[in-house]
Structure 1
Amino acid sequence: MLWLYLDFPNLQLDALLAQVQGEKMPPLVILDQRSHNIVQVSAKARAVGINLNMGLGTAAALAQDLQVVPYEPKINDNKLQEIAEILYLSTSDISFFAPQGLLLRINHMLRLYGDLANYWQVIKNQLAPLKLTYHYATGHSPLAAKILAKKKWDTISDDLRLLHHNISQCQLYETDISPKTQQQLTRVGVRTIQDLLAISFADMAKRFDIGLVNYLGRLSAEFKHPIEFYHPPEIFRRYMELLFDIDNSQFLHRPLGHLLQALEQFLKLRDRLTQTLIILFYQREHEPIEWTIGSQQGEYLASRWQALIKIKLEQLRLDSAVYAINLTTGQTQIRSPDKGDLFSAKQGTLSRLQLVSLLQAKLGEKAVMSPIVNDDYRPEHAANYAPPVLLDESNHNVSHILQAMRPSFLLTPPQPLREKVSIVHGPERLNTGWWDNRTVVRDYYIARNQQGQWYWVFKEQDAVWYLHGVFS
């Protein structure tokens with residue numbers, strides 16, 4: 001077995017700084033509110049002398065413009081989830097070591113990538129765009145890889161002698177052994193892992209608790225380490241804590257852009273698309289605002305979703321400042337290539353469904369309707385309006401009623417005919433509607449008036465003439 005451990009000490013800090021890339025930032029630290037100690041430090045903060053575990057008072061004295069953000073475990077968990085989703089595309093066995101570590105079983109993957117160097121290059125290439133601070137190490141057991149990575153060994157090797165040598169030189173305080181047990185071991189002269197490994201399991205069980213025996217057995221790989229491997233979700237879900245509270249809806253466009261870029265990568269790498277986005281804006285003093293944005297065609301490109309969201313943002317009214325955003329997709333589906341005729345002379349860059357989505361974002365879903373043809377000879381009931389989602393151009397059969405000559409403009413209701421016309425075509429008798437008690441018995445004609453306009457007129461059984469439509 002060969003394991004790779006990735007340690008990310010600044011997950012929340014890196015997630016916040018990713019929102020302001022290229023901008024000048026003051027020294028920034030993440031503060032644990034329980035201990036009031038600093039747990040993550042930006043490069044600018046380190047430059048002025050601020051270090052880990054320093055108190056807030058001392059740090060504030062070193063940097064007058066110091067920016068302090070409370071530590072949020074949820075942000076760490078979400079960032080780890082994001083990293084795992086990306087790495088899963090190149091490695092299959094990933095396990096979470098909360099709050100800031102990922103464990104990868106890599107011995108099986110070497111058959112695919114040829115050797116360890118090629119495999120590690122792929123992992124580095126996937127981590128590079130994320131702009132993360134991380135340390136890494138390989139080990140013959142999960143615990144060995146974790147200790148070396150947290151020690152910042154930053155070495156990739158499958159040389160078991162080298163791995164055993166480096167792990168044996170580690171001090172007890174670099175392990176996960178409890179402080180109380182460390183004190184007991186120090187009293188009997190055990191200060192390094194090498195000293196600890198020199199004690200037999202039988203002697204150790206007599207003098208110390210069983211937890212130490214299990215830990216050492218897993219560290220040395222003599223006991224199996226139970227690992228629960230990660231399985232990627234089918235839908236995209238991402239939570240982003242904002243570095244600054246935003247009270248102007250137009251300024252939400254940028255953080256949403258970061259989320260949409262992550263969504264595009266998620267869908268593109270899986271060759272999928274989605275028709276629905278659900279966005280939650282968490283407000284500081286009010287209930288979250290929930291949005292549901294739809295794309296009739298289904299999209300994966302961030303630019304397409306940004307165009308829809310930009311329209312919706314113009315209508316958003318915030319009750320208080322937004323401090324976080326959550327983006328979730330609806331069900332995803334396999335992305336199929338666009339089908340079109342090479343000689344169809346397609347105009348424009350938007351498809352019909354994309355145009356419908358833009359109109360719905362601007363006007364509201366209920367405001368956009370499409371005309372449909374009904375199987376009814378009565379002109380008043382021959383057409384109707386329905387939501388565009390109900391239409392499918394690929395299999396929508398045009399009713400036979402459209403084959404007859406019909407005007408593009410109908411009068412509702414029909415008006416009595418009050419001018420002299422000349423009959424050009426007809427009659428066309430309609431005798432229908434008996435099934436719903438709205439019977440129609442009419443003789444329709446195409447006529448022309450003295451000004452040259454073409455009319456659609458009809459005569460009922462009582463010989464009264466009506467104008468029902470005008471041809472364009």
Structure 2
Amino acid sequence: MRVIKNYLYNAAYQVFILIVPLVTTPYLSRVLGPTGVGINSYTNSIIQYFILLGSIGVNLYGNREIAYVREDKSKLSQTFYEIFLMRSVAVIISYIAFLIFLSFMNQYNGYYLAQSVSLIAVMFDISWFFMGVENFLITVLRNFIVKIITLILIFTMVKSSNDLIIYILILSLSLLLGNMTLFPSLKHYIGLPNFKSMKIKRHIIPSIMLFAPQVAIQVYSVVNKTMLGAMISVQAAGYFEQSDKIVKMVLAIVTATGTVMLPHVSNAYVKGEHEKTRTYLYKSFSFVTAISIPMFFGLSAVTPKFVPLFFTSKFVEVVPLMTIESIVILLIAWSNVIGSQYLLPTQQTKSYTISVVLGAVVNIIVNIPLIIVFGSEGAIIATVLSEITVTGYQLFVIRKQINYGSLFEDFYKYLISGFIMFCIIRYLNYALAGTWSMIILQVLVGIIVYVILMLIFKANIIRDAKRITNINK
């Protein structure tokens with residue numbers, strides 16, 4: 001039941017952070033305009049490289065290592081301090097590198113400095129510890145409060161395009177202060193540090209092994225915005241950012257299972273319960289498939305009316321971008337389950353690393369020609385091709401460890417149901433007026449149609465949902 005509760009905590013928060021941008025994005029699109037949104041997107045994409053350097057894979061590595069030793073307070077304390085100090089040194093080195101980079105820049109320097117507060121915030125991010133001990137409630141509550149405060153500050157302090165730097169500072173400072181609020185809760189889990197017995201070096205190589213795939217992931221998740229800003233315009237980067245933002249918001253609900261399952265599977269694996277880890281994989285894969293298929297079909301269906309209504313007509317270029325990018329909801333959902341919930345917990349880091357490096361290589365190879373020919377749409381196509389590569393390789397790697405029949409048991413049921421739902425919503429999207437009430441109606445109709453079809457097909461997820469409901473009773 002702990003896994004279910006943690007997923008509900010995490011999913012509830014993901015729904016909340018889905019709602020927040022639904023409120024702020026239309027406002028910011030109108031206040032900042034394509035140029036302001038583009039400058040923020042472009043400068044943030046640059047600072048993300050330094051954040052990546054400072055993080056050195058700790059979010060995944062720390063989560064897993066804490067899960068391994070969480071039942072021994074002495075080892076738990078020592079592991080936490082060693083990883084925390086290692087990351088602190090990495091962040092300091094990264095910030096020095098950022099200052100060197102800034103000395104060569106002659107444009108957007110003020111925005112870069114405001115963005116760099118997020119880099120400092122990385123040093124104080126210890127959410128990986130609480131995820132490792134499977135206390136998701138505290139991180140969810142922290143993030144919830146921070147988001148509320150951020151929301152209030154945005155609406156009260158960001159009034160025009162001249163307030164762009166204020167907007168960036170609000171996001172960066174709220175992240176920093178939010179991370180620092182977790183420290184008081186550490187006293188319930190760990191003791192004082194023993195500096196004499198610390199062995200920080202033992203974490204460097206394993207962490208870097210997880211850092212490598214994070215670099216690759218960053219390449220094909222951020223470099224598109226960087227290249228669009230440099231090759232086309234900051235407006236083009238802004239269009240890509242808006243599409244990517246909506247898709248990733250929807251995706252966050254699906255990938256909430258990865259954050260919850262990684263420490264759980266890690267703990268099962270270290271106890272030698274290998275068959276249980278495969279069972280977790282089948283269940284999780286079926287679950288994310290069942291919810292990601294209607295999400296990607298549904299988002300693609302409502303996009304033509306949703307984009308101008310949500311972003312204003314100034315962002316109509318986002319329509320084809322979001323329509324194409326919606327497919328990655330399913331692809332990333334699959335790679336999240338296989339990579340974060342199976343390969344990493346079972347210490348198959350090399351296979352995970354190769355998968356994302358291949359994705360990055362494909363992205364780099366196809367990005368430039370596609371952007372030159374198709375602009376923002378080319379960057380989106382490159383993103384889709386990258387995710388196909390990552391997921392395809394991961395499925396290939398585990399071919400001898402799992403049964404594909406069990407993995408894709410109900411896939412055709414989800415796919416047929418999702419496609420029928422798509423056709424109905426698409427028809428309604430063209431037949432009905434472009435208003436919020438009509439879009440909400442389409443979403444409700446889509447949910448009802450999909451659930452009815454799942455019941456007709458007698459999908460396993462319905463049976464599992466009934467069993468969980470009976471347990472809760």
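For which of 1, 2 does FRET efficiency 1/(1 + (r/R0)^6) of positions 73 and 113 (r between Cβ atoms, R0 = 35 Å, to 0.05), calculated from the coordinates, equal 0.55?
This value belongs to structure 1.
Out of 1, 2, which structure matches 0.85 when FRET efficiency 1/(1 + (r/R0)^6) of positions 65 and 313 (r between Cβ atoms, R0 = 41 Å, to 0.05) is calculated? Let's see the in-between values first.
Working: 1: 0.85; 2: 0.25.
The read-out comes from structure 1.
Please state which of the structures 1, 2 yields 22, 59, 18, 0 when P(r) over Cα pairs in 20 Å bins from 0, in percent is computed from it. Could the numbers behind the result be given before it?
On the way: 1: 17, 35, 24, 13, 8, 2; 2: 22, 59, 18, 0.
It traces back to 2.
For structures 1, 2, which has the highest computed value of relative contact order in percent (Cα under 8 Å, 6 or more apart)? Write out the running numbers ahead of the final one.
Values: 1: 10; 2: 19.
Greatest value across 1, 2: structure 2.
If Rg and Dmax of the Cα atoms in Å, for residues 233-368 alone computes to 15.9, 57, which of 1, 2 did it come from? Can you show the working numbers first?
Numbers: 1: 15.9, 57; 2: 17.5, 56.
Of the options listed, only 1 reproduces it.
One of 1, 2 was used to compute helix-only ellipticity at 222 nm (-39500 (n - 2.57) for each DSSP H run of 4 or more, over all residues; to 500), and the result was -8500. Which label is that?
Going through each structure in turn, the value belongs to 1.
Out of 1, 2, which one gives 21.8 for mean count of other Cβ atoms within 10 Å over residues 145-152 as computed from the coordinates? Could you put the intermediate results ahead of the total?
Numbers: 1: 21.8; 2: 15.2.
Going label by label, the one that fits is 1.
Every number in this text was worked out from the coordinates using simple rules, so none of it is lab data. If you're wondering where the values come from, they're calculated on a predicted model, not measured in any experiment. Cβ atoms are built from the backbone, for glycine too; each structure is taken alone.
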